[in-house]
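There are structures below to look over.
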Structure 1
Amino acid sequence: MTKLNELAPREGSTKGRMRVGRGPGSGKGKTAGRGVKGQKARSGVAIAGFEGGQMPLHMRMPKRGFNNPFALKFAEVNLWRLEQAIEAGKLDAKAAIDAEVLIAAGVIRRKLDGVKLLGKGELTTKLNLTVYSATATARAAVEKAGGTLTTTKKEAPAAEAEA
């Protein structure tokens, strides 16, 4: 049995690091493989994307779109994924299913801003689900299977008709 103090990589599997700037005999002396003079021969160079004074490509390209910083990000779950988890015995169909239960079962990794139920796949098991929101097809499939679906999303108040 190998002792901890005798552990070593296999012969020839590792290479020693290159020691640059250690004389002409090393083959990497003087300029140490950096070429000769100029900005790139010095340390602290940051010229990625610099095009010699010409307008850089990333600045020539037009800007498009908008990233909404307030947009909600959802953990999306399809019906087939729920069915698969139930068949594998990871989800208990008789118990109430919410985000924490889905995380514990390994169906989703994290809750994010809520769980959104999508309608892809078949659902044959009667489930009691609590999610942030669900698509119309997902809602219909859960009710068709005899289950209940509760959404926690706050519905926007309907604009009252002005007289």
Structure 2
Amino acid sequence: MTAEVDVPLPDVEATEALGASLANLQPPGLITLEGVLGAGKTTLVRGFLRALGHAGSVKSPTYTLVEPYRVAGRDVYHMDLYRLADPEELEELGVRDYFAATAWVLVEWPERGEPVLPTPDLTVRLATEGEGRRARIVARSALGEDWLRALRDHGYI
């Protein structure tokens, strides 16, 4: 098995569907989302949260840095580090508390939080491709490799 896979995302619905497929993975963990502005990172998170049953709006936490959700008995933390001036600001926010074994953490612009952020289980790199997008999903841990295998086995990718 390779530790990465490319997934074509021809439209917004496909991006949300990829997010929904990630929400089915067990146990929770850390997923980083990379890509330029407008690449679909928050769209993917919206699909993830809706798959868990969140019916409200999903916005990028650009100014708050972290948007917490409690959905279907699960804690989900959506982080956007775009405006982070210094990774040490994460320590002031108590970021390590978010990485509990029972919480999902999805981080946009993770490179701005290095080296404070732990190594993710998966990295999803989103890029525009014609009218749509393409996602490269990279396993970064043994759990991430298990997740890639599960995504393939269930026909999500």
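Quick note: the coordinates plus some simple rules give every number you see, no bench work behind them. On a predicted model such as this, the values are computed, not experimentally measured, just so you know. Cβ atoms are built from the backbone, for glycine too; each structure is taken alone.
Taking distance in nm of label points 7 Å out along Cα→Cβ at positions 78 and 134 as the measure, the highest value among 1, 2 is held by 2. Among the shown structures 1, 2, from which was the value 33 of relative contact order in percent (Cα under 8 Å, 6 or more apart) calculated? So the calculation was done on 2. Computing FRET efficiency 1/(1 + (r/R0)^6) of positions 22 and 62 (r between Cβ atoms, R0 = 35 Å, to 0.05) across structures 1, 2 gives 0.10 for structure 1. When Kirkwood radius over Cα pairs in Å is calculated for each of 1, 2, the greatest value falls to 1.
Between structures 1, 2, the greatest calculated value of distance in nm of label points 7 Å out along Cα→Cβ at positions 6 and 46 is seen in 1. As an exercise: semi-axes √(5λ) of the Cα gyration tensor in Å, for residues 30-93 alone, calculated from one structure in 1, 2, equals 21, 15, 9. Which structure is it? Source structure: 2.
Structures 1, 2 were shown, and mean count of other Cβ atoms within 10 Å over residues 14-21 at 21.2 was computed from 2. Figure out for me which of the structures 1, 2 the number 0.00 belongs to, where FRET efficiency 1/(1 + (r/R0)^6) of positions 54 and 142 (r between Cβ atoms, R0 = 25 Å, to 0.05) was derived from the coordinates. The correct label is 1. Can you spot which of 1, 2 the value -7500 was calculated from, given it is helix-only ellipticity at 222 nm (-39500 (n - 2.57) for each DSSP H run of 4 or more, over all residues; to 500)? Computed on structure 2.
Identify the structure, out of 1, 2, from whose coordinates mean count of other Cβ atoms within 10 Å over residues 38-45 was calculated to give 8.6. Matching structure: 1.
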